[in-house]
Structure P
Amino acid sequence: MIPLRDDNPTRITPYVTWGIVALNVLVYVVQATGGMYETRQGLAGTIAGWTLVPREFTQPGVDLLINGPTLQPVWFTLFTSMFMHGGLAHIGGNMLYLIVFGNNIEDALGHVKFFVFYLVCGVLAALAQVYYRPDSPIPTLGASGAIAGVLGAYLLLFPKASVDTLVIMIIITHIRLPAMILLGFWIASQFFSQITGSLSSGGQETGGVAYLAHIGGFIAGFALIKVFGAKPTPGPPQYQTYPYYPRRRGPF
């Protein structure tokens, strides 16, 4: 299921959401033009060392060849890795979810708090993956954990919001779903994939999607959004009563 837009109005222009999207796209362009590329020895390029490698994080002084030399403090890769992606499908899916759901969370928190919330969720998501595989030599990268935090916050604040959704099964169809259905299905699929992936690999280390980072980020967002003092956008009845509030929707 692919979200296209929601019917949730906002009171502000989501400058931070669009700024995060722009920064992710810029970093990906740098990656795709030689900033990071794969060799037989592992990742190479000017920003390869900015990915997060759990073993480097948990074992001070270790600098694995697989992601090139780490030229900055290893803890800093908790932040840098969340702005990097492994391919067009990876960044495209992440940015779509951020555009659809991020504007309402930014509206509920304000620009500065939203940016801090986004970073905190991303860091906690990465730490969840590190805790699960502390000895892993596989580089971790992507905004998925931080965006999962946005999804968790959205589920708590706006469970009944309608989301235009593209459903791809035997046929492709377009339906409107409550956020609780769409996001509930998303987080359930992450738990399912984590469990089945662990069973099929027999507990052995394999590459692929860091589902536990998604789960950790989602739980963090769900748990912290009220701690950050979120003030949700009034629903449609209030907007009908007070029409001077602007109504902004997603671009899709």
Structure Q
Amino acid sequence: MELLADPATLALAVLAVCILGLAKGGFAGLGVLGTPLLALAMPPTVAVAVLLPVLLVQDVVSVWSFRKSWNGWVIAWMLPGAAVGVALGTVLAAAVSEQRLLLVLGLVTLVFGLYRLWVERGGRFVAASNSPGWVGSLFGVATGFTSQVAHAGGPPFQIWVTPRRLPHEAYIGTSSIVFAAINWMKVPSYVMLGALNHQTLAAAVLLMPLAVVSTLVAVRLIRRLDTARFYTIIYTLMVLLGAKLVWDGLA
């Protein structure tokens, strides 16, 4: 509770958790904004430690909500790569410039989002991608690595999975399972670094009810969207997210 005693810090924490809830409920990409928001009020390493237990609770809600809609083939190819990526991120975190990583990731995400909006403009039909599974494993490595180093695993996942044109609930369910697994993979490193301590866990517990409610609200909203509109929203969010990452990388 001490970490959230200041009203401004509490307000930023509430906003960050709501944004994470929207992301976990299906508005993919928004989640990467949660940590930078909270980091305005506390050191980034502390912000990440506070939000990790919150994410784990939101993962439970998201996975349960979409438990009947997911793509096992995508998950099976991505998770082994993600495990490698998390391990690499744990070992190489000190040697990687987070700003440079965010800049590269932002540029790729921005260009990809703009490209997909262009080719699918006006509701044009675009054939689904049929890239082989091993490509997904490579993107899994990138997803795990960027999630561990910069807490920005969403863009690599989106770049490989979004063009496959899954039904939108299957897309969200697949994303939920992949990132739930990745977040649990990250727990040992946070424990070893001492980031998950009494203060950060107490703050996370205080935020958990809001985490559950915000995720359930997002799930309800996302189920009202048709698949075409859903993908337009996802590509638009990718453009905005890419621009934000580029800004962070340059700043």
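Details
- Label whose coordinates, when distance in nm of label points 7 Å out along Cα→Cβ at positions 129 and 145 is calculated, return 1.7 (choices P, Q): Q
- Read-out helix-only ellipticity at 222 nm (-39500 (n - 2.57) for each DSSP H run of 4 or more, over all residues; to 500), computed value -16000, structure in P, Q: P
- When relative contact order in percent (Cα under 8 Å, 6 or more apart) is computed across structures P, Q, the figure 29 traces back to P.
- Percent of Cα pairs over 35 Å apart from the coordinates reads 9; which among P, Q: Q
Read-outs: derived from the displayed coordinates by stated rules, not from any lab. For clarity, every value in this text was computed on a predicted model and none was experimentally measured. Cβ atoms are built from the backbone, for glycine too; each structure is taken alone.
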